[in-house]
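Below: a set of structures, written as structure tokens.
Each reported figure results from applying straightforward, stated rules to the coordinates on display, with no laboratory input. Bear in mind that the values here come from a model prediction, so they are computed numbers and not experimental data.
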Structure I
Amino acid sequence: MRRINVFLLAGFLVGVSLHGQDTLRLEDAIAIGLKQNFSIAIAQQDVAIATNNYTRGNAGMLPSISLSGSLGKAESSTHQEFVTGNVVDKTGAASTQYNAAVDLNWTLFDGGKMFSSYQKLAVYKDMGLQQLRLEVETAVASISTQYHWVAQQELLLRSYEQLLASLQQYAQWMQTVFDAGQIRKSDMLLATLEVNRQKANVLRQREVLESAKRQFNQLLARDPLTPFAIPELSTLPGTLPKTYDRSVILSNNLRLQWLESEKRAIALELAEWKAERYPKLQLSAGYSYNKTDNQAGFLLFNRNHGWNAQLGAQWNLFDGNRLRREIANARIRILQSNIRYTGTKLETELQIEEAWAAYRLAIELHRLETENLGIARQHYDLTMQNYRDGASLFLEVKEAQRQQEQAHQSLLSQWYEAKRAEIEFQRLNGELVR
């Protein structure tokens, strides 16, 4: 079972090329399924948002600079009489005002909140990537399991068809020896019934296979009637490790990694609230330019420009216990996250033991079923030879054939169970997605 590199996801989202017109390999199926998976698409967008948010400016570390300006014009009629006897009388006197300014605001100290915020944004980015990997892991596990289910049904159909061909061959032989008067008609009729029964098995299994393919196409989010064939697969189960390290598996588990990140994010949130206890130190600076032109009045022309700076401090001494309440709530959320992590860890440990036991049992049963199939085939061949020699009844042949059929079904069933257990063990170990 190959692992999927989530950072190469964009590579196989661009396009998928199948090897062969109708042959669908597992790698191709995974690529198609990941391309069409809506949960993965949403998780990708969440990663993009978290990446965009991960900036020093968003954490409040950088200053804000603004530029403003205005131009104003006015027209008025003026009549003024002064004590000196001078009279000013103007109609339609115009005035023009020019204003421009550059302002800078910078928080120099906020109790360390900006640094906690920046670290929290980094954790959110990691959580987005971890969630994407979880979605990919879930999709890969589901597609791989369903793919081997379809493969099992196809292998069953092939075995039924091979058995049907064998029964038809023996039925023809029995018809020949019956025509020669060497066997009873009842045996010949029973052989015909077995052929018809196996034809029915083939028809039913074809429908089971087609249904499995339709469901698999739906899982890949494509037309349910899209034709495909499973290439020849080895019916040998994967290699079972001699042992495993539970601590390594727990450290590789993607769900536990996400919960670890959640714990760090909530701890940083608490640090943000604690920083509110300290005073804030802010720097404000700017440069302004103002100019006024008047055609009437005492001041016909005025212009001033220059820079200014201000260093200010703010300390919230009492806010109605809001800060105290937020700190208490953050501590409760930390406790909740620890409980979630501990509960999930215990659940994962149980799942690891169950998956390991199921994997080990499936491989051992596969070995036994392989041995049973070989014995059943020898028994069938021996019974058929005895029947030809007149040393056994056809009912014994029928029973031997049934045992061989069941042995083959059991072998394929155990092969599928072994593959499913292998996929689940790899999922818990974080091996499906790097």
Structure II
Amino acid sequence: MKDNLAVRWWTPVSLRAVASFGWISLMIALFMCAVSWMRGDDSGLTTAFMVVIANSVIVLILPEDVPARPVPEKFALFLVSGASMTILSLSYIIHRADSSVGLTMVDYWTAAPSMLVGAAAVIAASRSSRWFMGKASTDEALRGLARSRKHSGAVIQTAKQIVLIHLGIFAILPPLWTIMLSLSPGNSLSMDFSFSNATLEHYEKMWGSERFWGWFWNSIIVSVATTIFGLTIAFPAAYGFSRYRFHGRKIGLFMFLIVQMFPGALILVPYFIVMKGLGLLNTYAGLVVAYSVTALPLCVWLMKGFFDTIPRELEEAARVDGCSQIQIFSRIILPLSLPAVAVTCLFSFLAAWNEYLLALTFLSDTDRYTLPVGLASMVSSAQAGDSYWGDFAAASILISVPVVLLFITFQRYLVDGMVAGAVKG
């Protein structure tokens, strides 16, 4: 067996599976520790920390190939760690069930992976005892290699799918919670949602609210104006940076990057002073100018990257045919740049649609609020004593509908623009 390189590298597929899924359960066990710490649950934190230790032993102790000598100590440690994970996970669930809060979905989610991986580790170690002791024959190793080649791909793919499912759950939970809150009767955050008592009262209230629709149209006006005004400036600027060589070109592009590095709060006071001096406070024009300037660097860099991929030979051929620079720009460059234009428009619109800090600073009239500021005022009212959480959730869902429709509409252009502007060639 030692003369066969493939056999020397053989590890039973069951141990590989335990190691692969062990990394996933280790990450979740660390989250178990964080949840226990945030709850102030010292007993639960101790149990979770012991689960993390046992899980770490399982994923780190496994040799990469057949041990050169019998390793009964590693076999025993692997077996004990697996059993410890199972017992500790069960004790964590029992402890949480006896607590004042009781068991929650988070407790089941954090404890179940460690329990399953621990039990699997015990079974895998028992079945692989001869491998740990270095007593496996060549025939056993060859059969194990065949099983590994047959099942390893499925094990890896399953582990990847589990990771993706967890990431998807993390992404889905906040909007799902918001939807359930918007469909629950009353305005309390401690909702008791069920399909039998689901109601549309919050949506009906927002749909019939003149104040909400006023904020909605304010956001539409500001976002559309920002998109048009910003694109009008960014399109020729990006074309100039891409096609012409002039003094200050590199410095200008570098300054665009520098501007993007500053946090929004840092430029808030200068913006306010400038807008006050120009008399643009509490106006749509002031917000449009501020949003356009803020989004301009990103828009210029996005479209410049796309213009760099358009061959110059197309413009030279058009000049030979007698086209002026304006005709080249409008009849050749613009049609070819529609994917980049769609991406830039989408980003500009979303930046203005979701912006909160500048709007809160510049706007003092409630009737001129944009949606983010208007929704924040509902939260402030809720904290002051008036409960509007259900209405707030319904309004949040309603204002996300235009964004979803935009992404669906421009999905093809979005993918084409991102890919085309990413690589020059």
Structure III
Amino acid sequence: MQGDVRQRLQAIVERIPAVDVHSHINYRRPAASDVDDIVFYHYIVSELITAGMPAAQLSQGSTPCERLQAAVPYMPRIANTSTYWTLQNMIHDLYGIDGPLDEAAWMSLCERVEAGSHQPDRAAYILKERSHIQRTFLTMRWDETWEGLNTDLFSPTVRVEALASHPWTEELLCTLEQRVRRVIRDASDVEQAMNQLVETWKAEGMVALAVAFQRERAWDWAALSRSRADAALRALRRGESLSSREADDLNVFAWRSLLGACSEQHIPVQVMLGIRRLSGGTHMPVTRPNILASLSTLFADFPKLRFDIILANPVQSHELAAYAKMHPNVSVAGYWWYALSPSVIRRMLRERIEMLPGVKIQGFFSDAYCVEWSYAKLLLVRRQITHVLADMVEEGYLEEEQAASLAEDLLDRNPRRLYLEALTGRGLA
């Protein structure tokens, strides 16, 4: 009987349409163009290198198939990881390679990826028919456009670290002025520019603003006087090096202006937490004890603005769930980066289900760079959703019908309510 529950739930979960609320897919080339896109996704690259593969063998000077051939001897060393599991299932399901992944199989993959790259509408086939992903959100730089975007498959989110968390430069100010076609002399001009950006992005189909905060020094996001923002802007226009306080003043003023505009336009905001950038470009999970407490200032100051928090560090998962429990405008999304493994997903998801109303949890995002990885990661996540919900049914915590409905909330209804219905102009209920 218990096995029957799992089988029934698995069949239901596998059929539910999904919304992928965060990816890095290039909309001009969404499907893999060569084996690099499949095998050398940065999740896999980091595991190969830490398992002993010399980084020089991954040089861009060689062909993708030559790099793969060099990586083959190291593949068994990472075959136990969840990232490899997703890769293996993707290769089996999307490229029809069965049996052991020996050198011949890997070389066959080179040919099959190349052949697949020439298939028309491959991205739509993988997303809609194989993955049942109805909409994928793409992260776009604040200063780029997305003309030609396939809106049947994709919706843009706009990353604003350059405005909200990186020190302003004369070059950024010049780019901003060109973008909004106005001279920016004082805080009022900054505020109007941020409003104009959000209005333009919304008109072009943006579904969310997104930002990652990675620095070590704590942020103070409390409202500040316009005179302080004016002073920092004057110093920047004079070509002076900004002090840490002046740089923060411009970031905070711009960030709060963006949030105010998003609140008015009913645009949700994604905030990504829990990653530290090390020298050499390595990113690692990190615990920042004060980050959520500092964000609570914004949760309170913008009560009609919806915040969706993405966390890479499961150590703070319970704390995040508590903030989402106590703030009507805060929800939680997915399992980012180092949290994307079965045991961590199950722990975080179960905790969230037990602590939060079911409407406040986004169950999936891929962080993928091509649609094949969207398929593979969703396969992994669907398995964990099934596992957690089946456990809760078997324990008597949930009825089977409740579990099935909750799965639909996690994968489809919640992200649609939060992001896609925002385009209709509906605010926070």
Review point. P(r) over Cα pairs in 10 Å bins from 0, in percent was computed and gave 4, 13, 16, 14, 12, 10, 8, 6, 5, 4, 3, 2, 1, 1, 0, 0; which structure, I, II, III, did it come from?
Key: I
**Study point:** Identity of the structure behind -25000 (criterion: helix-only ellipticity at 222 nm (-39500 (n - 2.57) for each DSSP H run of 4 or more, over all residues; to 500), calculated), options I, II, III
**Key:** II
